[in-house]
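Next up, some structures in structure tokens.
Where a number appears in this text, it was derived from the coordinates with a stated rule and is not lab data. Worth saying up front: this structure is predicted, and the values here are computed from it rather than measured. Cβ atoms are built from the backbone, for glycine too; each structure is taken alone.
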Structure 1
Amino acid sequence: MKRFSYVLIAVTVLLGVVLGSAGAQSDNPLEAPVKLYVPEVISVIEHDPEAFTQGVLLYDGSLYESTGRYGESTLREVDPATGEVLRSIDVAEEYFAEGLERVDDTLVQLTWQAGVAFVYDLETFEQIDTFEYEGEGWGLCSDGEFLYMSNGTPFLELRDPETFELVFSGLVTLQGRPVQNINELECVGDYVYANVWMTDYILQIDKTNGVVVGVIDTTEHLLSDEERAALSEQQVLNGIAYNPDTDTFLITGKQWPKMFEVRFVESE
């Protein structure tokens with residue numbers, strides 16, 4: 001009974017934080033079953049505290065990272081074992097870089113409000129193409145068939161990985177209510193994992209119907225109280241990269257001094 005109450009309290013808090021006025025659309029807090037998870041920290045890795053992390057992904061032993069802010073945006077390759085930046089290129093100062101994903105031998109990097117995504121050669125970081133889209137760009141991930149893109153609304157867009165054309169736009173709901181501020185994404189099997197902007201929560205979303213089936217609460221499991229106190233309100237949790245070899249995740253935040261290798265374990 002205690003565990004059920006804790007899950008209900010955590011989900012209720014999350015509803016209040018991320019749903020806003022949209023929460024008025026449902027009066028049933030138990031409309032869909034939601035599991036509560038916490039991160040089990042396996043290892044701690046250094047992270048560049050100047051990196052305003054917008055998107056990360058793991059591939060072939062390297063961590064690729066997109067960092068944001070006008071005049072500070074970059075594309076980077078990082079050693080996931082040490083956090084060392086192995087190479088980095090600057091994005092033109094008129095762009096605010098956002099989410100990042102690999103498509104075959106290229107990297108696709110979103111921008112926030114410019115309506116353009118940059119396509120880079122994975123080996124050289126040479127920009128070889130661009131895609132255009134309407135609306136904002138936030139997070140990006142791939143399940144091998146489609147690109148999933150967030151844009152600051154409660155919708156996830158499915159896009160063709162070759163043309164970036166919009167295929168479908170689906171609503172994300174938590175207990176029947178639209179979820180606001182879906183940010184950085186990571187596609188893993190049947191699920192899309194999503195940071196929620198300005199919170200310490202990660203959502204586990206069923207990609208077939210947009211329903212949130214799990215909530216990962218990181219509020220007390222990563223940074224120390226002193227480390228949190230040193231951060232501004234915008235320096236929040238953001239960045240999810242899945243390692244299929246170890247079935248673990250690397251997670252970090254905007255200008256956080258650390259990355260964390262974690263497993264998501266159901267809360268007891």
Structure 2
Amino acid sequence: MAPLRPLSLIFSLAFIFLLASCTPETDELKIAPGYNYFPLAVGQAWEYEVDSIVLRPEVGGIHYDSLHFYTREVLVDTFRDGGGLRWFRAERYERAHDSLPWQYRATFALSRNDQQAFRREDNLDFIKLVFPPRPDDDWNGNARFDPLRLISVGGEFIALFKGWSYRYEQVHSPANINGIAYDSTLSVVAADYENLIERRYAAETYAAGIGLVYREIEAFDTQCRLCCNNNTSQCLDLPWHNKAEKGFILRQRLRQP
């Protein structure tokens with residue numbers, strides 16, 4: 001092979017440099033966008049098994065009202081908002097047993113842009129995910145509404161979303177949920193705090209190519225009246241199931257996809 005002439009050598013070195021400059025060198029560039037954790041298509045459906053416990057006041061104390069049921073969510077149509085963002089209109093159905101027909105319960109909407117994934121439900125817009133997902137990234141998932149808004153639970157009102165702060169706990173990690181193995185999931189902790197009179201915990205897991213596969217919420221409030229006759233020092237070390245006066249527990253798991 002003939003030796004490279006000086007001009008050819010310059011062009012060769014320039015080409016090599018150009019290739020090197022186009023190679024992703026930072027971890028940020030190597031991160032996948034993560035859109036497949038929030039897939040959207042008309043006709044897509046998810047079926048979940050749900051356990052809920054709602055605290056209801058009654059004479060002599062608090063009744064823990066337990067319910068086990070199934071819910072089905074289906075994307076049925078699309079529409080554009082005022083800014084041109086495409087949303088997927090979804091319908092939610094419920095039934096108490098597999099042998100019963102599905103009963104329509106509510107309509108909600110899902111959407112996604114290059115940076116965020118959204119869920120709009122009960123006139124509340126949640127920022128569920130941010131892209132690309134990175135370990136320990138945090139964001140204000142309730143930025144689109146007043147987090148102090150009171151929500152009716154069991155005939156009582158609580159500031160359910162007070163103090164929530166979303167963060168990725170696990171990114172692109174395998175998980176086994178409800179007996180189903182997933183190769184790659186995102187784990188989001190949306191709330192995890194408590195003080196003397198409030199407890200808030202919320203977490204969700206999303207699987208690649210599937211979407212939401214697990215959700216858990218615990219929300220309790222107390223004024224230490226029933227358990228301790230307003231004596232907060234006695235109330236301090238009691239577990240929440242002994243001192244909670246209002247709130248709920250929800251656990252939602254995807255059935256076999």
>> With FRET efficiency 1/(1 + (r/R0)^6) of positions 37 and 53 (r between Cβ atoms, R0 = 30 Å, to 0.05) coming out at 0.90, pick the structure among 1, 2 it was computed from.
In response: 1
> Any idea which of 1, 2 comes out highest on Rg/Rh (Cα atoms, Kirkwood Rh), for residues 157-204 alone?
Replying inline: 2
> Of structures 1, 2, which gives 27, 52, 21, 0 when P(r) over Cα pairs in 10 Å bins from 0, in percent, for residues 61-108 alone is computed from the coordinates?
Replying inline: 1
>> Please compute relative contact order in percent (Cα under 8 Å, 6 or more apart) for structures 1, 2 and give me the label with the greatest value.
In response: 1
> So distance in nm of label points 7 Å out along Cα→Cβ at positions 85 and 197, computed for just one structure, reads 3.5; which one of 1, 2 is that?
Replying inline: 2
> Computing Rg/Rh (Cα atoms, Kirkwood Rh) gives 0.95 for which of 1, 2?
Replying inline: 1
> Ranked by FRET efficiency 1/(1 + (r/R0)^6) of positions 125 and 165 (r between Cβ atoms, R0 = 25 Å, to 0.05), which of 1, 2 sits at the highest value?
Replying inline: 2
